[in-house]
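What follows draws every value from the coordinates through simple rules; no lab data is involved. Quick caveat, the model's predicted, so the values are computed rather than measured. Cβ atoms are built from the backbone, for glycine too; each structure is taken alone.
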Structure I
Amino acid sequence: MLIRLGTRGSALARWQAQWVAQQLQQRGIEVQQVIMVTSGDRHRGPIAGEARGAFTKELQQAVLERRIDLAVHSLKDLPTEPVEGLLLAAVAQRGPVGDVL
């Protein structure tokens, strides 16, 4: 079984996707990472509130169009309103939080 895992190209996004890929691979699932550029990545400077989903829209659309099987996001980037046809299928186990300032 091959899972196409979509993610952004930032260092953090790639690290998160690699972590998820390793979890799946340890369970015998083949993973292909698909790096995507979002409107938030293309925009230079601060992103205003009206740009909701700037870091997620393209990945969500790719799932809906079956170009990828799942997407890895920082939870803070997901819209609070549900997207028809999509669901939050999993949340990774939280690590230590002792580094909070």
Structure II
Amino acid sequence: MNRLKGLRESKNLTVMQFIEEIRQIAPTMTATQWIAYERRGIVEYNDNFWQMIADFFHVDLGYLYGFQPEPVIRDLYAEIEFLRDENRRLTNELLEVLNE
């Protein structure tokens, strides 16, 4: 699996959801362009853009470029962020049920 697709799926985002999430980083990015990156990999090395994408996914730029076999420890931060968000969501759901 392509690293870009794997990272997007690890955040449980569809392509359209991902495009909305990175709107600040890449205001002109389309779903078609992103799918092409996922299929072919990174063919244009624009360090500024790809560093922002790497930061979004909490991985090193070297991992995105294929220079590192593993995403290093930064993926733990993404998992922590996901669990924190999930905890907030579940807490809010519980409070709503209790207040009914």
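Name the one structure among I, II that distance in nm of label points 7 Å out along Cα→Cβ at positions 19 and 35 of 1.9 was derived from. Derived from I, not from the others.
Which one of I, II has helix-only ellipticity at 222 nm (-39500 (n - 2.57) for each DSSP H run of 4 or more, over all residues; to 500), as calculated from the coordinates, equal to -20500? Source structure for this number: II. Could you tell me which structure in I, II was used to calculate relative contact order in percent (Cα under 8 Å, 6 or more apart) as 31? Source structure: I.
Tell me which of I, II gives 53, 29, 24 when you compute Cα extents along the principal axes in Å. Write down the numbers at each step before the final one.
Values: I: 42, 40, 24; II: 53, 29, 24.
Source structure: II.
Compare distance in nm of label points 7 Å out along Cα→Cβ at positions 67 and 91 across structures I, II and report the one with the greatest value.
Details: I: 2.9; II: 3.9.
Ranking I, II on distance in nm of label points 7 Å out along Cα→Cβ at positions 67 and 91, first place is II.
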